[in-house]
1. Can you say which of P, Q returns 14.3, 45 when Rg and Dmax of the Cα atoms in Å is computed?
2. Which of P, Q yields 27 for relative contact order in percent (Cα under 8 Å, 6 or more apart), as computed?
3. Ranked on volume of the Cα convex hull per residue in Å³, for residues 3-42 alone, which label among P, Q comes first with the largest value?
4. If you rank structures P, Q by distance in nm of label points 7 Å out along Cα→Cβ at positions 35 and 67, which sits at the top with the largest value?
5. If helix-only ellipticity at 222 nm (-39500 (n - 2.57) for each DSSP H run of 4 or more, over all residues; to 500) is computed to be -24500, which of P, Q is the source?
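Rule-based calculations on the coordinates, nothing more; no lab input. A quick note: this is a predicted structure, and the numbers were derived from the prediction, not measured. Cβ atoms are built from the backbone, for glycine too; each structure is taken alone.
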Structure P
Amino acid sequence: MLFGAYNHLAAPEFYSAMIPPFISESFANILSAIVEFVIGVALLISKYRKWGGLGFSGLMVAFMPLHVWDLFREEPAIGSTNAAIIRLFIQFVLIFLGWLVYKRNK
């Protein structure tokens, strides 16, 4: 999460293809960087780890429409349609892992 937060600011062009045209790229990158930084720090601090896990899971749910949108594009940003399908499956795994962190740190 912390690397992702840094990367949203250091190399925002990396995320350009995943950001729908109706959303400001700079806004999306700054907001994602802030949210990912907060979640990343929460995951590192045992007192806040459960909330970090829940936040991570929630963020992955929030990103889900972007991955579905990408899957149905003529040329998915992630590469091929098969890669987009795999990425969508990985998204479900990440949601589950965030939920596990939350449940195990109650």
Structure Q
Amino acid sequence: MPQYAVIGTHPANGCPMNSKGARESALRAYDSIEKEGGKKRVKLVLNIHLDPAHKAFMLFEAPTAESVRDCLMECGFAGFLDMDFHLVTPISELLKSTSDLPTIYP
């Protein structure tokens, strides 16, 4: 199953530790991710905080990038996180595919 990484950030004044509204939004979002994700076959594999920054890292398995995006939006993560969204390739697969690519540096 394809994997997708999301790095979420927010300012200090939008942090769930510091803002009542952000905290309520975060609790709702995290409470609903398993149920909503199940509807779209989106599985949250890893969910960690990147201390001490206002950043989080989430790793998903899902059939499409759109299913992860839609799940995050429907759960309400956009209400308290700016999200960088990345498709994930295992390094072993990347190394296999790069052997056929032309190089531009000596």
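1. Source structure for this number: P.
2. P
3. Q
4. Structure Q gives the largest value of distance in nm of label points 7 Å out along Cα→Cβ at positions 35 and 67 among P, Q.
5. Label of the source structure: P.
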